[in-house]
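Asks: Take a look at these structures.
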Structure I
Amino acid sequence: MPRKKKVLGYDHLIERTKLYDIPAIELAKSLIDKDPVAHWHIPILADKVGINEFKLKQGFRELFKTSPYQYRLHLCLEKAKELLEDTDDTIDQIALKVGFETYNGFSTAFKKAFNIPPTEYRNKLVVV
């Protein structure tokens, strides 16, 4: 049974992730942070940071409480909210800017994340 360990910078105990794998997992997170719109496929991301896919996915989930994909998606949708609030770009333009190929895919993901479609979200921002 793996020992749980306290790791500086994390408020929860780490059980499965090896200490020597943490820098690679943190690097993967920083690459996603720098360019969330890039479609970071797990094999490519794992290769780029020098860790195998399983360790990357398992370690990412343990350290950050989410998968690399869900983390990237969250960043993209938060950026979409900002664009809806701060620009006059169309929903289609925003969808493309945050990495979605179709309006429908973007709208579905946005609604699932925030319980409101992007069009309604923008309309609620308009003060009458």
Structure II
Amino acid sequence: MATDRLSTIFAALADPTRRAILARLAEGDATVSELAEPFAISLPAISRHLKVLEQAGLITRSRNAQWRTSSLNPEPLREVQGWMERYRRFWDVNLDRLDAHLRRIQAEQGGTPAEQTTPEKRDQS
């Protein structure tokens, strides 16, 4: 069971139904019935998904008369983005270095690998 906040958020985001619910809530607040509409699952199942999202802090729920609406809380998504940003920078730097290395190899060989391996190039040899 997830114990730290980031693990709880990722566990909530792991389910495609919950991600779809968050996408819908990004458009505006919605009731359980409105959120359940595109899914072929029961209202209690949607409520369970909403509970997971609420426990992860991804949504807030409020009651207005008999209506219970859900709202997106973007703060945990910013947390996830911040965590992922370090790894994006890591891959950007490493892929840039790989690109530079491949360009050096191509320059040394006098062309691109794709040009050197086409059937036309092989036939001309």
Structure III
Amino acid sequence: MDILKIAAVGIITGFCSLTLKENKSNLSMVVGIAGSCVIMLMILDYFADIFSAITNLIDRAGISSSILKSVIKIVGIGYITEFSAGIVEDTGNNSVAEKIVIAGKVIILVVSLPIITSLFDLIAEILQ
């Protein structure tokens, strides 16, 4: 099971980071970031499976491919935002992490505007 490998990398990273924190705090942060990147690389294949499943659903439903692209962008922005904000938060810069989260939310709103517009058009069409 991949989750056991991921959990092991996370636990080992946490212990190494904690051990180094007292003597080499800068190295502790680098170990934490490296462990986080390794975990993200371990789950890349799952993203491909998710995107292929979403593509299949979109094709069967007859929905425009532009909506699929928007959904994939939104999901990607969300993951990148949370991942980068978490790393910045681990460095102790909570205010910068909050700004990253706010920026991610604003960008998600902008990217989702075509979907929202399509939804309102569909509702208006149904009501007429």
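Bear in mind these aren't lab numbers, they're just calculated from the coordinates by the rules spelled out. What you are looking at is a predicted structure, and each value in this text was computed from that prediction instead of being measured. Cβ atoms are built from the backbone, for glycine too; each structure is taken alone.
Asks: From which structure (I, II, III) was distance in nm of label points 7 Å out along Cα→Cβ at positions 85 and 109 calculated, if the value obtained is 2.0? Walk me through the numbers on the way to the answer.
Replies: Details: I: 2.0; II: 3.9; III: 1.4.
That value comes from structure I.
Asks: Thinking of I, II, III, which structure, once mean count of other Cβ atoms within 10 Å over residues 5-12 is computed, gives back 9.8?
Replies: I
Asks: Here is a follow-up. Assign the value 34, 16, 11, calculated as semi-axes √(5λ) of the Cα gyration tensor in Å, to the correct structure from I, II, III.
Replies: I
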